[in-house]
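Visitor: These are the structures in question, set out in turn.
FYI, it's all coordinate maths here, none of it is from the lab. Keep in mind the model is a prediction, meaning the values are calculated, not measured. Cβ atoms are built from the backbone, for glycine too; each structure is taken alone.
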Structure I
Amino acid sequence: MTAVLRVMLDQLVSPTDHDLQTATRELTRALIAHAPQGCEVEGIAPAAGGDGAAALSIPGMAGVRRTALARRELAGALQLGVATGIGGGMIHAPSLFAPLVKHDRVHENDQTTVTIWDLRPWDAPDELPRSSAGWHKAMLKRAVKHADAVVVPTHAMARRLGEISPKLSDRIRVISGAAPEGFRVPTDEIGRRRDLGLPEGYVVLSGTAAPSDALTAGFGAVARSGHEVPVVVIDAGDGEEPAIAELAAAAGVPERLVHVRGALDDADRGAVFGAAVAFVSPSARAAFPWRTVEAMTVGVPVVASASDVLREVVVDGGTLVATGEDASGALGEAVADALGSTAAAERLAVMAADRGRVFSWLEAADKIWALHAEL
């Protein structure tokens, strides 16, 4: 008898977050590639028009079951726990978007596991639209009642989630994410940077104007490093360019040196990292640091705050800084060291690349299969 793992693919049909879309795609591919003998992978996706069907064309998938509801309506139904037509079986969701309802794991072998990559809805809810923060909080409450396991990418986040929802403690599992499979600096990197209007040789930051992304500390670090170097910010929110430029100016980085870009596809991000002299990760938020992992994967020197999450992810792959009250000053000294000599840059690049090889979607898939076997 064939065992079927059914994966929620809503982010491939109607993506709401670029990193969730990437995680869904990469994890599903890896689950198919590493399916144990006698097992296969099936998708569950909301109804959609346009190119939704093309987005679900993942080689090796046994099939895709579409719901009658589009993603927005399905999200509301899942939040309320009403019937969605998804059914039972083994279900894994790369987010909280899952049918968290009463089911029989013992007799019917029904299982539902969900994933949380970012604890901002609980730690900094004011930075999100009220509807988004409310949805995540409601779905976590449903997970407490009905999820067989909740996956987070780091042990630090597992501890924090256990504080937020103590009843989940024995059901929390740690399975890390990774850079997209084959993530690299593309051969046409120079042309891509030209199209993006970027210079050569800069420090990269990632984030929005939200306080928990800590761009102010990142800009301050560059300003206090003693090096007049351009700063490229990626993953900015729509229309945030003026606000981010103001943060830079207030921290001491002239506007002429600041280049703000929004969400970029994998190849463009690879091209951005191809000309980076350092990546600075100042945020202490409990969230998986996607760009930090990508920077290490392609061997970009990393300077990061020594938050619980970043200590666990970076380890010896970069310079970790105990920021304290003077985050900009502490990070600035580390940036100055990273940019101070070719030897220092080369040493940090090797450390980053070595650490970057640790992260693997295939390993994550093996752990997901093992989790469902355990359940």
Structure II
Amino acid sequence: MSTELPTTIFPKDFIRTSADYILSQQLADGCIPWFAGHYADPWDHVEAAMGLSIAGEFAAAKRAYEWLASVQLADGSWWAAYKNGGVDNRERRESNFVAYIATGIWHHYLIAGEREFLLQFWPVVEKALDFVLALQSEHGEIQWAVDGQGAPLQDALITGCASIYKSLECGINIAVTLGRPRTDWVVARERLGVALRDKPERFDRTWESKDRFSMDWFYPVLTGVFGAAEARARLQKKWPEFVVEDLGCRCVNDEPWVTVAESCELTMALLAAGERSKAETIYRGLHRWQDKDGGYWTGYVYRDQAVWPEEKTTWTVGAMLLAADALAGLTPASGLFTQVNLLNAPQNSEGLDHLHQLELSGSQR
């Protein structure tokens, strides 16, 4: 694994200082909270763990996944947040949070190449994705959460479903690699893709549209829902709405607030769309928000010329490392968020029939 980075884009010792910050926040049991004294949630915990894998901190990354496995519920899910060795939020279990374990496990395997690691975590991934897909509707979208009693909360998020789309790709690849293909996951992913591309009415049905959030704009590009031409057109359409020149990506279109993690994810989405020059320009400016301890401030309110909130989140550092890998090809996982690499496996006749119907509809990616 190379750790030599182009100094025009990355500061010296960037990987080491970033990894050291995440390690400094990781608890003895493997949990990675947002920052010391705060809670951890399953999605952001995985994002930080992926940063550790990129830095070659395999033992710490494995501890992070072992902690997540240790608190997995019997139905395959996780609560929304954990703190001080216990559950911090029992109000809901979010589908995209639950699915993200598949992305993290596949990412670590691509870098470390340890088949035993995949075997160890296969039951965790399988239970998690089966929980998530039980929330898929007949229209293809996936309900965003279940409540504290396990009842589905009947609506869907574009960003959450797009994240699940990538997690399904990773879960399918894990299954194929282990010789345990899940054709039903392949079909579910295709149905989800159709919903994301062609059925906007299935999202934000019971609340105000989330289209003011930049993630709804670029996440379907980041996770491979659209091909390159469609991806470029999508990013161009709202570029002036969300991108602030020389600063980065807004979190929402109606606030003067750019955030580092969203800017990193937009960097990777731009690479996926073949817009490398724009990706480098955005990413290069983000290092101004690294603190002396290696952490990165979450965001910047440019109207007030102030860092806000005054938090250095571990998942922001994880996003910085993921974008660095995507730009510089540091590890074998560098293309995870810039390419779709779905491994093939034998499919049963039911799955083939369903996929054939999707092809005929013109909706297959």
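Visitor: Here helix-only ellipticity at 222 nm (-39500 (n - 2.57) for each DSSP H run of 4 or more, over all residues; to 500) has been calculated and equals -12500, so which of I, II was it run on?
Guide: Details: I: -12500; II: -16000.
Computed on structure I.
Visitor: Of structures I, II, which gives 15 when relative contact order in percent (Cα under 8 Å, 6 or more apart) is computed from the coordinates? Please report the intermediate quantities before stating the final value.
Guide: Working: I: 15; II: 19.
Going through each structure in turn, the value belongs to I.
Visitor: Using Rg and Dmax of the Cα atoms in Å as the calculated read-out, with 19.3, 60 as its value, let me know the right label among I, II.
Guide: On the way: I: 21.1, 65; II: 19.3, 60.
The correct label is II.
Visitor: On to the next question. State the single structure among I, II that was used to calculate distance in nm of label points 7 Å out along Cα→Cβ at positions 118 and 198, giving 2.0.
Guide: Numbers: I: 2.0; II: 3.2.
Label of the originating structure: I.
Visitor: Something else now. For mean count of other Cβ atoms within 10 Å over residues 126-133, which structure out of I, II has the highest calculated value? Mind dumping the intermediate values first?
Guide: Working: I: 12.6; II: 22.6.
Top value of mean count of other Cβ atoms within 10 Å over residues 126-133 goes to structure II.
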